[in-house]
Structure I
Amino acid sequence: MEEVFLPWTPEILVPRLGEYLVENQYITRAELVLVLERQKSIRERQKTAPLLGQLLVSMGTITQEKLDQAITELILQFRQALENTNRVLEQRVSERTAQLQETMAKLAEANREKTNFVDNISHELRTPLTHIKGYVELLDEDNQKNLTTEQHEMIHVIMRASDKLEKLIDDLILYSTAQKNQLLLVYKAFSIADLSNQLIARYQPGAMRKNITLLFEGRRDIPAVSADEGKIGWAISQLLDNALKFTPTGGNIWLKLEQEKETVLVSVRDTGIGIPEDRLKEIFEPFHQLDGSMTRSYNGTGMGLSLVKRIVESHNTELQVSSTPGKGSSFGFRIKIA
């Protein structure tokens with residue numbers, strides 16, 4: 001007997017049609033089993049077989065009208081179920097969004113409180129530190145008359161510690177100012193070559209103590225740039241400080257200036273320990289250090305690079321970073337020519 005294949009029907013849109021027809025008494029369980037066996041037999045011979053509903057109609061088990069009615073009922077049920085599911089999902093998304101917004105608001109408030117705390121404590125520390133430095137300097141001036149050589153050395157230890165603490169307080173104040181979007185830039189034209197040479201001279205003694213070669217690469221006649229000289233100087237000094245910190249004895253550090261059209265590229269490159277590529281973004285997180293253990297080998301607050309990035313971006317440019325673990329790192333940014 002030649003099988004009859006009916007045209008395409010909406011049946012393909014609904015699963016478990018046979019079970020629905022039995023449950024709603026359109027056909028019996030025995031009729032369903034019979035048509036499934038028929039479908040299997042056809043598939044074994046021809047590799048393809050009509051859909052279940054098509055076979056039921058062709059075998060006279062159900063009329064096309066009742067089959068269409070059953071399929072319509074199923075589609076309507078699925079539609080209702082889908083709408084209910086969508087409503088539940090929309091409610092969950094709405095609730096989750098509200099929770100996330102609340103969490104973000106709390107995080108923003110916590111960040112403001114942290115910034116205010118840093119700002120307040122920094123200014124509170126500055127006053128007593130000023131008194132300490134003033135009296136230590138008076139003692140040092142009087143060392144020839146009343147202090148022994150050992151006491152004189154102790155005074156210098158206190159002075160060095162005070163200078164370090166003062167730098168830390170200045171960094172904290174700069175950080176809190178930047179976090180409040182109050183980073184004031186005073187633009188002027190200045191010689192980036194002269195500034196670079198001054199910084200090289202400042203860091204040369206520290207490099208010599210570690211047997212590190214610190215070099216300046218750049219023409220003396222490189223054009224003047226327009227920027228906030230104090231903050232650009234702070235950014236470069238921070239990059240040099242990091243390079244000295246993370247470059248082992250016998251290594252090399254270069255401060256390089258290159259004119260590129262209407263800008264000067266300032267870069268600090270070293271042969272230090274390097275940074276893994278998957279952790280490069282972490283170095284710009286404030287108060288975060290890659291070596292975060294209690295016994296980490298390198299001192300610091302973790303604010304430096306965060307502030308450098310903020311200062312550079314405030315000058316409408318970006319801080320470029322490249323690094324290879326075990327070989328070194330390079331940090332650079334461009335400044336517009338005046």
Structure II
Amino acid sequence: MKKIFNKQLLKVLIVCSGAKENFDFKKHQCFIYEQTEAIKRNGIIIDYFFINNRGIWGYLKNYKKFKIKIKAFKPDIVHAFYGFSCLFANLQRTIPVISTFIGSDINNYLALKISKISIHLSKHNIFVSQKLLDVSKTKKKFSILPFGVDFNEIYYIDKSEAKSKLGLDFKKNFALFSSYFENRNKNFALAIKSINLIDNIELLEIKNRERFEVNLLFNACDLLIFTSFSEGSPQVIKEALACGCPVVSVDVGDIREVIGDTAGCYITSYNENEISEKIKLVLKDGKRINGKQRIIDLGLDNHLISKKIVNIYNEVIKKNDYNN
């Protein structure tokens with residue numbers, strides 16, 4: 001072996017898209033940010049490279065900067081997120097790459113073609129759900145690891161307190177939409193059709209919110225409604241559960257497996273009448289759910305997930321050193 005492995009000296013370069021004017025990584029890529037922060041707490045040195053252009057040529061324009069970053073930081077591992085970013089990270093063949101695939105990079109036909117190239121080139125691949133692995137047809141060098149919940153950021157607050165802090169009407173019911181209304185994949189049209197069949201309820205979106213405000217929304221709303229066309233392992237479901245917020249969701253991604261038999265949560269078809277009936281059941285019951293225990297039982301604590309990722313780093317570096 002050419003070098004002695006020391007976990008506390010391990011340096012990892014995180015690669016993902018998103019750098020643009022007024023870009024706030026913690027706000028706009030919070031699940032990646034919180035995972036990498038948890039990894040840091042294992043004694044890992046983390047730095048970031050943000051790809052600030054879109055399209056193939058946009059990505060290629062960043063390559064020179066990427067090489068400069070690698071030369072300056074000297075990482076032991078490059079950990080990339082999303083298919084295009086993973087392929088970009090693999091353009092260099094000096095530093096081993098670990099790729100994390102999240103959903104749209106596998107569920108979309110064209111993106112899957114790009115992701116398969118990256119899967120082949122990467123030293124290890126992480127899929128956030130079994131369904132994504134199945135679609136990718138990957139047979140080796142993979143792990144299934146959903147993003148975990150950061151219980152320092154996402155936690156239970158009394159509904160009245162949360163409503164008060166958000167300035168919401170105490171006489172009205174509120175359903176939380178899984179994203180911002182303009183996000184086409186999240187299927188706002190179906191969500192609002194379902195809500196419009198119910199009296200005295202308003203649909204709120206998660207848009208331009210600080211992290212603490214998102215936590216307040218989970219606690220203030222009577223339920224989360226989820227109507228996406230395609231998903232991997234949606235973080236918003238896990239975070240809603242962790243706050244005790246009931247979930248009414250279509251059967252997409254790994255949501256059925258995550259919710260399990262949690263009382264007060266419902267899996268539905270894409271029919272607005274069925275969705276509205278389940279929402280009415282939630283409102284009639286009026287109780288919070290024991291969702292945090294479900295997240296704990298599934299091992300979806302960010303602290304535990306981060307340790308598993310560090311173990312992957314260990315194995316990749318050992319294999320890479322041995323092969324060299």
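Just so it is clear, none of the values below were taken in a lab; they were calculated from the coordinates. Computed from a predicted structure; not experimentally measured. Cβ atoms are built from the backbone, for glycine too; each structure is taken alone.
Brief remarks on what is shown
- For Rg and Dmax of the Cα atoms in Å, for residues 112-223 alone computed as 19.2, 52, the structure of I, II it came from: I
- Top of I, II by relative contact order in percent (Cα under 8 Å, 6 or more apart), largest first: II
- Structure responsible for 17.1, with mean count of other Cβ atoms within 10 Å over residues 88-95 calculated and labels I, II on offer: II
- Comparison of I, II - label where FRET efficiency 1/(1 + (r/R0)^6) of positions 136 and 208 (r between Cβ atoms, R0 = 41 Å, to 0.05) is highest: I
- Given 16.5 for mean count of other Cβ atoms within 10 Å over residues 64-71, calculated: source structure among I, II: I
- semi-axes √(5λ) of the Cα gyration tensor in Å from the coordinates reads 78, 26, 20; which among I, II: I
- Each of the structures I, II was assessed by distance in nm of label points 7 Å out along Cα→Cβ at positions 32 and 272; the largest value belongs to I.
- Among candidates I, II, the computation of helix-only ellipticity at 222 nm (-39500 (n - 2.57) for each DSSP H run of 4 or more, over all residues; to 500) that gave -19500 used structure I.
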